[in-house]
Structure 1
């Protein structure tokens, strides 16, 4: 029904890391369906990112790590069936986020004519231990084609 209605879900993407242990009260079966990025993707639904920002931290690399590993801060896995790949997590945070905000013609991909907002990372998130994705250093941040941060 979500796909048929054209709805775009935006599950909280760092919840597994910061609050996974709170899921225990729901039971293991329900944990496999909470913050269901993988299920949405499997059904062809363009799942978008959601954070707790501004009351909570905005950490895109932590979000990617959390969606890929589904581990809390102690290393416990919660809802392993909802793990997604690094590529899928990157798409959630870029292409799908732009689509959900009706800005896919302006951002979401590095394409001629778009805003040219991107980061350069010190390591490729595909190549590092998934438990280290949040530790990858941002070497450079470009917004609107202009460098706004260099490490």
Structure 2
């Protein structure tokens, strides 16, 4: 397994919106999937709200490549944190986390991911997703996603 204690990609953005408003954006799966760079749809599979143990399917794309993952909510703290573990074919793939810290002007949102794939899965994942350097792709995507979330939250 790759190093799950260190994020493989992470970035932060300052937002001039209330932490609870930002939390509402990132925990509304339809909204989040519209703002992310690689995910095209997120649909509840078990449960229908953001509570630990709820499961959703994430549909993703990179160019002509398409794939789906099963995501289990691990943390959901109103106005503070939303996190989920990702699996594909029962294999651990990643952990994603959104951390919200209050600031004087609103909040700081940090999006991070940890690569949890077994080492043998790294080249397979590259072929299936078209991302040979998953950490670099995730870093670029996180930065784009955070800017989209910021624009949406600041405009509200």
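Bear in mind that the values in this text are calculations on the coordinates, not laboratory data. Since this is a predicted model, take the numbers as computed values, not measurements. Cβ atoms are built from the backbone, for glycine too; each structure is taken alone.
Comparison across structures 1, 2 (criterion: relative contact order in percent (Cα under 8 Å, 6 or more apart)) gives the highest value for 2.
Of the structures labelled 1, 2, which one yields 2.0 when distance in nm of label points 7 Å out along Cα→Cβ at positions 37 and 141 is computed from its coordinates? Can you show the working numbers first?
On the way: 1: 2.0; 2: 0.9.
Only one of 1, 2 returns 2.0 for distance in nm of label points 7 Å out along Cα→Cβ at positions 37 and 141, namely 1.
Which structure, out of 1, 2, was distance in nm of label points 7 Å out along Cα→Cβ at positions 13 and 93 derived from, given a value of 2.2? Before the final figure, lay out each step's value.
On the way: 1: 0.6; 2: 2.2.
Here the read-out was taken from 2.
Once distance in nm of label points 7 Å out along Cα→Cβ at positions 101 and 133 is computed for every structure in 1, 2, the highest value turns out to be that of 2. Output the label of whichever structure in 1, 2 has the greatest value of Kirkwood radius over Cα pairs in Å. Comparing 1, 2 by Kirkwood radius over Cα pairs in Å, the maximum is at 1.
Each of 1, 2 could give helix-only ellipticity at 222 nm (-39500 (n - 2.57) for each DSSP H run of 4 or more, over all residues; to 500), but the derived value -6500 comes from 1.
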